[in-house]
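Input: structures, listed below.
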Structure 1
Amino acid sequence: MARLVVLVPGAGQTTAVFEPLLERLRSEPEWPADTNILRSEHHATFMSRRRADDLVDDLADDIYTEWETRGPYDDVILMGFSMGALLARGAYLRALGCTREPSTLQEWAKHVSRIVLFAGANRGLHLKWRDRLILTFAPWQFLLRDLLIGSDFITSVRLWWIRKLSGMETRPTVVQIRGKQDSRVQSEDSADIQGFLEGYELTLDANHHTLLKPDQGRQLSDRKYDVFRQAVLRPFMDSDTGSRVDDSTENVYFVVHGIRARNDDWVEAVSEMIQSQLPNATVIPPTYGRFSALPFAIPPLRRKKVRWFQDIYSRELARNPQAHFNFVGHSYGTYLFGHSIKNISGMQFDRVSLNGSVLPAEWLWNTYRGQVKELRNARARRDMPVGILCSALRGLRMRDIGTAGYTGFEIPFCMGSERFYYKGGHGASVSGEARQHILNFLLHGNNFSPQPNLRGEDENFSRLSAGAWILPYLLLLMCGLVSWAWIHFGTAGPLDPLQFVFVTLFVLILFLSSAALVTLFI
């Protein structure tokens, strides 16, 4: 039997890390004499600027080339360590047709009998303090960012894995080998793998870095090798799907707050209404705490929580791949939803209730309509954070946010999806009777009755919102004028341009610092 074994090392490693294991496997009767080894030397480190998707494409291309030039093979085994485990899974999904653009099934994927993951970071990496320091001072390190928990790459692999393999009649055996002292990889991280009957986890007394290393001189001890041999060559007799369920009647509801909100206000009230009136409902509350206007105004901080939402979606899909997903979000919560479906085509929802949305008005629902069945966009009449703050931030070329929670979407999701205007400010669409409207939508869709009695447009506020883009520049001009007056009336000598710049910056920083302190309490 002709067999192909593909080796994929971790970041900063070569396939030499597998040599102690290969030396002993070659003496096994289950190891064919005509086994070919394909070594994937990607030469990538966490500091690399390459993207994980590109590494997956390269690996899938290498396997395809090997198959066409030296194959075909009767059997294919994929083996990867740490990051390499993710690349191996990604390459297999590419061969199954799970690509950015639709593609055909590659022949070699049909012959994959086993995928062995050595300390596979299946949910993403649990970062240590030094890793976080790297991201803080080296924001261009794309590869490390791709491997974070909840990243676009990690979430795509997990969602495609669950959805694609759930529909396959015959699946490969997938084995995760994890060190008991591994701080980077935890048992629950492999829920998407162990949810299948063909998924297994084996453990050893090792940490992340010593898992594959010889522990008896230059050789593997018998105890460690027995685990590796079982994972690579031996059959598995029993398995279970852990905490996974297959219940197509379950409805999962993500209820996510936004700017200046806590979990114990409208989120708690709406969650209780859902659980009391909707059958078989599972409510997932937000766990990222209070979110003020200051971090929302800073692009890296507001994008950070998108990974949180993508991670919990993956977790819930792994728990029950047959569940129906729904979303209720307010303010910043709508940002997490919108940019998650934009990044991950595998995220799908039945009903979505957007309230005080901070998504751009020009959002292209034609592109994402296939991921959402029904949507409701509720807008308030005098929503300052959406109508003024988001408009001002767009004046600074921040195009990932916008005023759809006040002006509406330029391309509505569907007829009747825009509901305007609720009387009041930013929280009007999630307070009082509006909560019952949200529940009615979740129960019956946009055509529920009776429909809310809403107000007309506040034309003065609309004009203020339309012109708010100029506010950042007026602020800068005001700081400049204050600096000029300070220097002009505070010194007797001529105006020094360098002094003017420094004083202007000082005044601007002083103003922004004061504003930052205020936003922490509003």
Structure 2
Amino acid sequence: MAMSTLAPGMPAVLILDREAVVRHVSDNVRQVLGDAAIQAGKPLPAALRGWKGENPWQTEYAGRELSIVAEEWNGYTLLLICDRYNVYAEAAAILNAIDEGIHVVNKHGRTVFYNPAMAKLEGMDYNQVLHKKVLDMFPSLTPETSTILRVLKTREPIYDQVQTYFNHKGQRITSVNSTIPLWSGDKFIGVVELAKDVTRMEALAQKVVDLQQRLYRRQHGAELPSTQYTFTDIVGESPALRRPLELARRAARTSSPVLIYGETGTGKELVAQSIHNFSPRRNGPFIAQNCAALPGSLLEGILFGTVKGSFTGAADRPGLIEQADGGTLLLDEINSMDIDLQAKLLRVLQDNRVRRVGGLKEVPVNVRFIATTNTLPQTAIAQGSLRQDLYYRLAVVNIALPALRQRREDIPLLCRHFVDKYNRRFGLAVKGIAPAVMNLFQAYSWPGNVRELEHVIEGAMNIMASDEEYIDLCHLPASLAPQAAPAPAGLEECTLPEAVARVERSMIEAAMAKTGGNITRAARLLGITRQALQYKLGKYGILAEQ
């Protein structure tokens, strides 16, 4: 292979005479050195002659970091020059085959690698982008909105960030990016961005919203069956619950924003719906939107609405804020909303006016905002997931719902409520909860709170036999049942026969407790015959169900 036709991923080759005049240049020198003027018959620039004192030699030249190796050859000097950020052909073949976009820039912000998937996503050509700065090719971005430039500045990774921007052709692109700083030892060398194209997903989501909006318009003027819960549907009499519910009842009289904090499963939406149904807005719409369910760019159009022509496929469509006019808008998991979108929401809260995406006109709105979070607001603010100014604007009324472990006295009431609920739904006649199960429920930590308790009871009633009247240990999921059988202690002080007997007795007692004293089911659980279990029950003096 001739030196002048080296592969694009290979080092550039220069041949110099004794006076350091360039006598030969490989055709990939422009790719390696960029626009630097290296011409045959001209002296090698002085900035590239450091290899005479140090070989191999590393230097920065024309915005690139180069590695140069020099070899003497028949009175000439052979220079191999490699851009340290350049990707060799073998690695490039792998990265080019990946169907996710990959964009690598050096520490100066110039593109050094751009795979075909990224070129397709952004509607660009590899040669258009290579060695160019990000803002030159994507003028709609800024140092604040570009994930690459933000990581170049902070040198901190950004994961799963939604970014909407336009390329130099005016094409709108929405992607989910993970942007990571690159280090060589302790030296910062650049940034790599991995991008997933969600432009089509965004368009599909917009179509879904269009269909929802058509349905809304068709039903407009009819009574909106938007809520189903009131304060009477919230089960519990503990002081830990009564206090926040009383605050919620009082807050229902006004239209001030409300922030509800509670762990997953504590009933935040029940309280939000109850506030709406107890308020003067009860005849207006109640609209709930989970902020964690959609990327920020989609959520923006859904909340604020769009103007026809604001981007490809956009139509004139009111957002949820406009649709909730005269009623209540619940923003669930507000701390999952993009920070930039939180700033726009803050303006709506302050001005009671909303401007659609791509629009110039501001529309007055009369909406009560209720927001929820399953993270302590102070923690969310410290983590940067909740703007402090938005928190102060939303938390005019601040309601904190207790975890189930903080109101254990309500567990019997909740159990009775859920047993009655699923008796009606399943056509059963379950009488209640066995004492052993109630003891277990009182001791359990309930990380999923009331929702977890309901699911446990629903699951138990699904597998009960038609003649069983009480939910027993044998009906519980494995995550709960093992807690009923503590392992025997002190085995290290026993002989082997004594240890075997103690373990055997403990396992039999656990099986009998789990099956409510039913010998047949306990034997099946232990993997032995009924007769063998009866013998061992007598041996250890364990009472069985008669």
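Determine which structure produced the value 13.4 for mean count of other Cβ atoms within 10 Å over residues 46-53, calculated from the coordinates; the candidates are 1, 2. Attributed to the structure labelled 2.
Here distance in nm of label points 7 Å out along Cα→Cβ at positions 22 and 230 is compared for structures 1, 2. The highest value is that of 2.
Which structure, out of 1, 2, was distance in nm of label points 7 Å out along Cα→Cβ at positions 182 and 278 derived from, given a value of 5.8? The structure behind it is 2. Calculated for structures 1, 2, Kirkwood radius over Cα pairs in Å is largest in 2. Source structure of the calculated read-out (Rg/Rh (Cα atoms, Kirkwood Rh), for residues 174-269 alone, 1.22) within 1, 2: 2.
Read-outs: derived from the displayed coordinates by stated rules, not from any lab. This is a predicted model, so every value here is computed, not measured. Cβ atoms are built from the backbone, for glycine too; each structure is taken alone.
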